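Structures incoming, each one as structure tokens.
Any read-out appearing in this document is the output of simple, stated calculations on the displayed coordinates, not a laboratory observation. Quick caveat: nothing in here was measured; it's all calculated off a predicted structure.
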Structure P
Amino acid sequence: MTRVDALKDAARSGAGAVLLTSPVARRYATGFNASAGVVLVTGGEGFFITDFRYIESARAQVKGFTVLLSTRENTALKQVAEILKTRGITQVGYEADTVTAEALEKLNKELEVSLIPAQERIHALRLNKSADEVAAIKAAQRIAERALKEVIEGVLRPGITERQLCAEIIYRIHLYGADGVSFPPIVVSGPNSSLPHGEPGDRVLRRGDCVTIDIGAQKDGYCSDMTRTYVLGEASDEVRRVYDTVLRAQLSGIAAVRAGKTGAQIDEAARSVIRDAGYGEFFGHGFGHGVGLEVHERPTLSPGKDDPLTPGAVITAEPGIYLPGKFGVRIEDLLLVTEDGCENLTEMTKELTVIE
């Protein structure tokens with residue numbers, strides 16, 4: 001079943017039509033990347049309405065949709081309203097999680113229909129990745145790994161700054177064919193590595209530092225995500241102990257992944273290892289999250305998340321221990337959920353690497 005067919009099914013079983021206004025949802029539906037436009041799907045038709053900047057490309061690339069031109073006089077919403085009116089559709093599902101209050105007021109005013117939150121149904125469609133989506137994610141992951149491997153082998157040394165190291169990674173991600181990075185890379189060293197989402201700055205890397213590098217590439221719109229922590233020069237007994245604990249926790253969580261398990265169950269499989277080692281208070285985020293067109297999407301693997309995983313979901317496995325003012329360790333892989341386990345999409349080693 002194509003995506004437009006799946007959206008038509010959602011429209012038939014829901015409000016009668018689905019309106020997509022966010023860039024990510026538009027791209028998911030049409031495969032077309034544009035900064036402007038709307039997608040309207042009824043039970044039997046699909047429409048993509050965009051402006052002059054994109055109309056020629058859209059007409060050539062977008063399949064399964066009627067592509068219409070929006071103008072100042074005949075705006076996208078005016079055309080949506082006319083389509084709904086002529087087909088007698090009085091209810092429309094919309095993305096309540098991305099539409100602002102101002103935009104919602106405009107939709108209510110111009111469409112004159114009942115707007116029904118439909119984000120759960122839309123997210124459910126995006127949850128399980130097709131073979132093409134998985135292939136794009138794998139391609140993005142290979143690019144990120146190639147960039148990181150090259151930087152580790154030739155650039156990561158004492159004397160370079162976090163910011164410089166980050167720039168070297170970003171350059172290579174672009175060089176090796178990515179659309180771009182999936183998110184601003186996290187490159188933190190020494191005491192800064194205890195900041196889970198720290199930003200690279202002008203700190204100079206030193207011998208004995210832990211260096212945490214969290215990166216992702218984007219290919220054909222799809223994201224990758226991975227983290228590795230390295231040690232410069234020598235690893236103390238404490239660093240080795242923490243690293244070993246994080247790695248054991250990650251492997252325990254990965255072993256628990258399979259369709260039907262909840263995010264909370266998988267998180268606990270990893271969290272219990274860290275807690276039993278005495279570091280429970282230093283692991284404050286969840287075990288993982290979904291990855292696709294967005295680097296953070298559903299499902300969520302953390303305490304209290306009781307929705308069962310389904311085959312085809314792509315998730316991260318990223319436990320960490322962060323000792324304030326000292327150092328932090330995080331190890332992150334990318335997994336494809338299957339009926340009886342998972343496929344690890346990450347090929348790069350995660351054994352403790354000490355760089356002389």
Structure Q
Amino acid sequence: MAFVLDPAIRKIPKAELHVHIEGTVTPDMARRLAQKNNVSLDPSIFSADGSRYQWKDFFHLVTSVYDSMAQSIRTKQDYEDITYDYLTRCAAEGSIYEEMIAWGSQGDAVGLSYPDLIEGMAAGIDRAQRDTGIIGRINTALVRHQPFAKVTQEAQTIAAFPHPYIVGLDIAGGEQPGDIPKYQPLFDMIYAGFGRKPGMRLHAGEAAGPQNVRDALSLNPRPTRIGHGVRSIEDPLLVADLAANGTVLEVCPTSNVLANIYGSYADHPLRKLMGAGVKICLNSDDPGLFGDSIGEVYQVARDHFGFSDAELLTATKTAVAASFAEDAVKKTLLDKIRQYESGFFKPARTQGPGLRPAP
């Protein structure tokens with residue numbers, strides 16, 4: 001049975017800080033892109049009926065399945081199309097801001113330059129804003145499950161192309177215990193070459209335990225956000241540190257359960273983290289891979305975690321405040337939230353066509 005978003009949830013303005021751009025690609029979109037680009041996708045990454053992706057475990061998902069699917073995305077136009085498609089889908093569910101994660105190494109894998117990948121996303125961002133009003137920005141990530149020499153090369157490429165829509169730095173990919181400290185010199189390199197100070201956030205405390213979150217917070221500059229971070233709950237002193245410093249956790253509850261980080265929503269520590277004073281925002285992570293959406297995540301927060309409308313709106317306000325967007329953009333977003341509070345906010349009615357089938 002297809003998910004149907006509750007109209008009351010749809011009306012609430014949403015903002016998302018944690019979503020991987022390739023991970024927004026649905027199986028249908030991946031197959032259409034593959035056909036357009038004459039790419040043969042591994043059939044084992046899809047379910048028997050082709051409606052969803054399938055994987056053995058979390059590491060297999062974020063490496064083999066993700067990388068195989070991403071082989072279908074090969075051109076600057078492809079990145080414009082998938083960005084536009086995702087943003088307009090989000091706008092139709094009431095999202096006003098999306099901060100998407102880009103991996104330059106995905107472009108390398110298909111012969112697409114990093115500038116073309118980023119400029120394709122930027123074109124999709126501009127087109128979606130014109131059509132729906134939604135605003136998008138980009139976080140660029142080092143991919144940790146690659147050889148260190150490759151990640152160093154990736155950092156050099158990032159440092160050399162400070163596109164204005166790139167607002168934050170990240171490290172993502174298959175998380176392993178103790179894998180964060182060695183990347184400090186690479187972040188130093190990027191900051192030195194960027195000419196401005198993008199925000200800092202890191203994936204930590206998802207597949208690995210709370211020590212990875214501690215390692216992330218020890219970097220310079222200290223990250224203001226942690227991607228996931230849910231396993232911080234295993235260390236009460238760390239939870240107290242997050243609360244005291246206002247560090248925002250980009251929580252992805254549907255992703256965490258579907259990837260078996262937690263066995264069920266009842267096992268998930270979202271409410272415990274909030275009860276300890278930790279700031280959170282709500283995110284879909286890889287909605288194409290998981291088959292969820294930002295609207296569904298907000299509905300899960302209500303249906304499974306008991307969020308009130310006020311708490312859902314607080315999650316949006318937290319995301320806007322913690323975003324790495326320019327001050328003028330934040331003002332625009334806060335104005336939209338005030339419109340909602342005054343009864344005048346109306347989500348976009350359109351849904352992105354993405355890549356249209358050939359006639």
Structure R
Amino acid sequence: MATPLERRAIGKTGIRVPTLGLGGTGLANLYAAVADDEAEELVRGARSLGVDFFDTAPCYGVGRSEQRLGMVLPGLPRDSFVLSTKVGYDLVEPPAGEDIGESLFVDSPRLITRFDFSYDAAMRSIEGSLARLRIDRLDMVAIHDPDQTAGADPAADPYGASLFAEAMAGAYRALDDLRSQKVIGAVGVGMNQWQMLVDFAREGDFDYFLCAGRYTLLRADAGEVLLPLCAEKGISVIIGGPYSSGILASGAVDGAMFDYAPAPPDILERVRALEGLCREFGISLRAAALHYPLRHRAVASVIPGARSLAELQQNAAALGEAVPAAFWQAAADRGLLPGHDHLASRDATT
């Protein structure tokens with residue numbers, strides 16, 4: 001059984017992370033404001049649960065996520081936590097009086113993001129992150145969203161806005177240099193698709209990938225090519241969005257979200273069937289959702305969103321549930337596992 005205290009390796013780096021991490025978007029006021037004291041309680045409480053892997057990025061609340069981690073982490077022994085952040089988004093001040101539009105992050109500083117995957121921008125980004133986090137070194141750094149530009153839809157066309165060449169020529173070279181100097185411990189890529197991650201795996205020397213929403217109990221297309229390739233190359237995978245934007249935590253309720261949109265009827269029907277199967281085996285839907293990706297030998301950790309310590313405690317409790325092998329066999333027999341599920345490629349740890 002996987003538990004929050006189980007630790008798995010990040011590539012061949014020597015870094016080990018718990019199977020449950022804390023993503024930094026909730027700390028950045030995603031969708032709704034979180035008070036500073038609540039954010040501090042969440043970070044401190046995470047460590048008490050054994051969740052000492054923190055993932056953040058400059059663009060989360062245009063610096064707010066890193067700043068809130070910086071309220072707590074500098075006071076802790078540096079070797080008592082693993083910290084990952086990202087490069088690729090510059091934070092810049094807009095011209096005075098310019099309307100900067102709506103943001104998913106509430107009450108953010110008056111800054112805007114600008115894509116820059118150059119060598120110098122990556123170096124500046126790391127300096128800015130260290131200042132906001134108020135620490136002197138980073139464990140893991142990923143190239144962030146090298147497929148995102150205004151109007152792009154990587155879900156529809158993963159190569160429609162490819163910045164692969166720029167990222168490899170600039171940001172990757174910077175991170176590789178810093179890794180060789182032992183300034184950072186691991187180099188990765190983080191994005192919401194798997195296709196371009198395959199290209200990065202074949203082109204560069206990466207320690208880990210953060211893949212969001214593409215290897216879940218409802219959508220596991222990353223399992224077809226990417227995860228076997230990562231297992232072959234010794235690249236660890238961090239799974240973001242294991243609840244598929246919420247429905248695998250909430251269940252098939254009114255307004256349930258799937259892949260950042262209201263869940264369609266076929267997904268609602270499938271989740272209802274999964275809920276029924278979970279009841280048969282006496283486990284929660286959350287438990288099945290968190291255990292599913294961790295069964296693959298390439299996956300090191302899952303980082304579901306948490307906006308409060310109570311939510312993180314729910315996630316930790318779910319991961320602590322025992323999910324029997326018979327559950328996965330029953331799910332497969334009833335056609336409830338994703339279309340790209342490959343049981344033979346997994347280490348059945350539950």
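Among candidates P, Q, R, the computation of Cα extents along the principal axes in Å, for residues 51-138 alone that gave 43, 32, 26 used structure P.
One of P, Q, R was used to compute relative contact order in percent (Cα under 8 Å, 6 or more apart), and the result was 24. Which label is that? Label of the source structure: Q.
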